[in-house]
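Next up: the structures, one after another.
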Structure P
Amino acid sequence: MITFFKDRATIIFVILLLSMLILTWLFPSSRFMIEAIFILVSLALASLVVVAKNRDSYQQGKLTQRAFVRHTIFDILSLLLSMTLAGLLAHSIAQNMMPSVGSGLASIGVVIILCMLAGVSVGMLMKRIRRYAVANMAK
């Protein structure tokens with residue numbers, strides 16, 4: 001089952017995102033609940049992929065049991081931190097950019113692209129921090 005999610009994680013995330021957008025458009029009063037469910041499901045799916053990745057390394061003998069647990073916990077916490085930072089950064093960008101860009105579909109597109117760039121940059125930063133931390137944990 002984990003392999004199913006690991007191989008198709010990107011497709012599943014895109015489908016979840018599209019379904020969240022459609023549901024929040026259809027039911028605007030339930031927006032907070034739909035977004036919270038989406039974030040929790042995204043975190044759960046990403047955690048499954050992390051566990052599968054570390055499990056493969058453990059089964060190949062690259063990690064001890066203690067290192068497997070440590071890397072898994074560290075990866076899940078870094079995922080949670082990066083999701084939180086990307087969300088806060090995207091929210092602040094959206095709050096600051098919407099009044100200056102104007103209204104309409106083009107402004108929404110610009111804000112979405114800027115927020116995606118912010119999320120990618122936070123992800124790249126967290127990846128570098130994780131690589132540095134794991135290298136220093138091994139010492």
Structure Q
Amino acid sequence: MFKNVLTKNPNLAIKTGSSALVKHDAFQFLYNGVLYAKGAGDAPALSGSIADDYKMVCALYITTAGTLAWDYSDAIALATDINVNKVIQQKRSLAGTEGLLVGWVVIINETGSAFTLGTTALDVANSTVYYANAFGLTAQDDVL
């Protein structure tokens with residue numbers, strides 16, 4: 001039976017145009033078989049920076065108390081492929097004491113200067129941001 005899985009898509013996206021924040025819709029998740037709910041809102045502000053011509057994976061987790069937190073990959077050169085599974089598994093478990101994976105954001109910086117997370121707008125020119133949701137992933141079911 002399912003133990004740790006999102007049961008409703010959080011739909012991660014930019015909060016509004018020219019925003020540095022990520023928002024999420026209301027969603028539900030099973031954690032150790034118990035159903036929890038999180039209302040719509042903003043994810044915590046991203047922090048850190050990405051040098052020009054680099055990219056980064058920012059993974060969002062939630063605890064049973066409803067606390068959201070980001071975890072970050074190391075900077076990845078533009079020409080290097082991203083193995084998201086490897087990046088996430090190296091940083092944290094998909095589910096564990098630190099929370100359940102909600103989704104991730106990949107930020108590709110080609111702005112000509114550093115991309116300051118939490119300050120630089122996620123839709124700034126010459127950058128690309130991808131939003132992915134962990135909804136539908138079954139690997140989280142087998143971790144605990």
Structure R
Amino acid sequence: MSHIIAYQKHSDLYTTVTLRLPDPLGDEGEIYCTELATLDGVTYVSVPDGATLPEQPPELDPQPVVLTPELKTALRAASPRCQLIAERMVQKIRARYSIDDEMFFARIGVGAAAGMYQPTPGELAEMQAFGEFVEAVRQWGRAERARLGL
């Protein structure tokens with residue numbers, strides 16, 4: 001799990017001072033810290049539990065973040081890392097099911113829910129397999145965002 005810290009980058013005529021991060025690779029080759037996004041001049045960084053930030057430049061004052069639902073939504077929308085997770089989720093689904101497959105299942109589901117169509121046992125089994133697969137992909141995405149503290 002990770003926690004999120006926030007700070008404001010400091011710039012002068014010649015330099016931009018940013019947060020100093022620990023060695024980017026951990027013992028298992030995993031990324032330690034991830035800059036999530038900058039919102040309204042405040043930069044948010046995901047720091048895994050157990051990672052220790054090195055001493056920071058005096059211009060910076062990184063602080064822990066209390067993650068409100070609104071901030072969480074904003075960070076997820078602005079974060080390139082979260083956007084990549086969303087893209088990979090779609091890629092995982094498209095590797096097995098086409099958009100036409102998904103639309104087929106949606107039409108069957110809507111028709112069944114509205115009482116306008118009775119799915120066959122084969123269609124129900126296909127929809128069940130599709131639903132289970134997609135939910136597994138969504139769980140993977142949730143786990144990846146949770147690793148970022150989101």
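Since every read-out is calculated from the coordinates, none of them should be taken as a lab result. As the structure is a computational prediction, the values presented were derived from the model and not from experiment.
If helix-only ellipticity at 222 nm (-39500 (n - 2.57) for each DSSP H run of 4 or more, over all residues; to 500) computes to -1500, which of P, Q, R did it come from? Traced to structure Q. When semi-axes √(5λ) of the Cα gyration tensor in Å, for residues 34-73 alone is computed across structures P, Q, R, the figure 19, 14, 9 traces back to R.
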